[in-house]
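Before anything else, here is the set of structures, which you'll find just below.
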Structure I
Amino acid sequence: MTKAELVEKMAEQAQLTKVDAERALVAFLNVATASLKEGNDVTLVGFGTFSVGDRAERQGRNPKSGEVITIAAKKVVKFKPGKALQTEIAG
């Protein structure tokens, strides 16, 4: 689903204009991003939790040359689905 399709579905379900739905989506993304940057989790009860974790430095391989390279440590965004979402998806 693209952002445009998501905005369209949100507008339809919440009975908003597409412009208002897009503003709401952009606001959510901005707030969630800022919260994650500060090191805080974003929890949506029933949906899931977004959090930031650390990925350790590791060895990798350049697929073109086969040379062994070191991949630097970095922060990554993780998502853990909530129980309600898991149940809904599993059917």
Structure II
Amino acid sequence: MAVTLESLKNHLGVTLDDDDEMLTEKLAAAKQWVTGYIASDVDADSTPAPVDEAVRQLAAWLYEQREAALTNLTAQSAPLGFLDLLAPYRAWAF
């Protein structure tokens, strides 16, 4: 099942529509990133659950972080466990 705006909002606990445009942009960016990483369309209905979860986590992280910054001396380039969810689906090219 492809990740929708509604499923992302549920994941984030967002109930208002105020940020729908921004969330839609973050979701599109996350889908494009994951599609490139696994070389498979993440909008397909047959997307594995771990891939959908990775899309939700990345989109949520992009929404919550919004800018690259060092906070409390912790640098994190992606949500913890995000790449682990995608590892079995990674497309390797040499």
Structure III
Amino acid sequence: MKLSIRGLAIAAGLLWGGCIFCAGLAHLAAPGYGGTLLAVAGSIYPGFHGGRDFGDVVVGTLYALADGGVGGLLLAWLYNVCADSAPRSAAAAK
């Protein structure tokens, strides 16, 4: 069975982008919340500074959407390559 590369890329991008967006909004509402996660993301994504204002949260969300999408794409592709090269059992061949 193969994974949908497009489907996993979209799902992973939305999941990671949603996480950064929600953490960024929560950080704006309660400045102590999610600071470490946003600081780590800020150290990876150029131009993102850990959710100082709403525009910064949007920038981090866009980076996370792209990052999660690429990660999901690579994961699905690697899974499909490994699944194609794995030997099949006699029960699965029927």
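Each value in this text was obtained by applying a stated rule to the coordinates, not by laboratory testing. None of the values given here were measured: they were computed from a predicted structure.
Taking -16500 as the value of helix-only ellipticity at 222 nm (-39500 (n - 2.57) for each DSSP H run of 4 or more, over all residues; to 500) derived from one of the structures shown (I, II, III), identify that structure.
Working: I: -14000; II: -16500; III: -25500.
Answer by label: II.
Taking Rg/Rh (Cα atoms, Kirkwood Rh) as the criterion, which structure among I, II, III has the greatest value?
Numbers: I: 1.13; II: 0.98; III: 1.22.
Largest calculated value belongs to III.
For structures I, II, III, calculate relative contact order in percent (Cα under 8 Å, 6 or more apart) and state which one comes out highest. Numbers along the way, then the final one.
Working: I: 20; II: 35; III: 42.
Result for relative contact order in percent (Cα under 8 Å, 6 or more apart) over I, II, III: largest is III.
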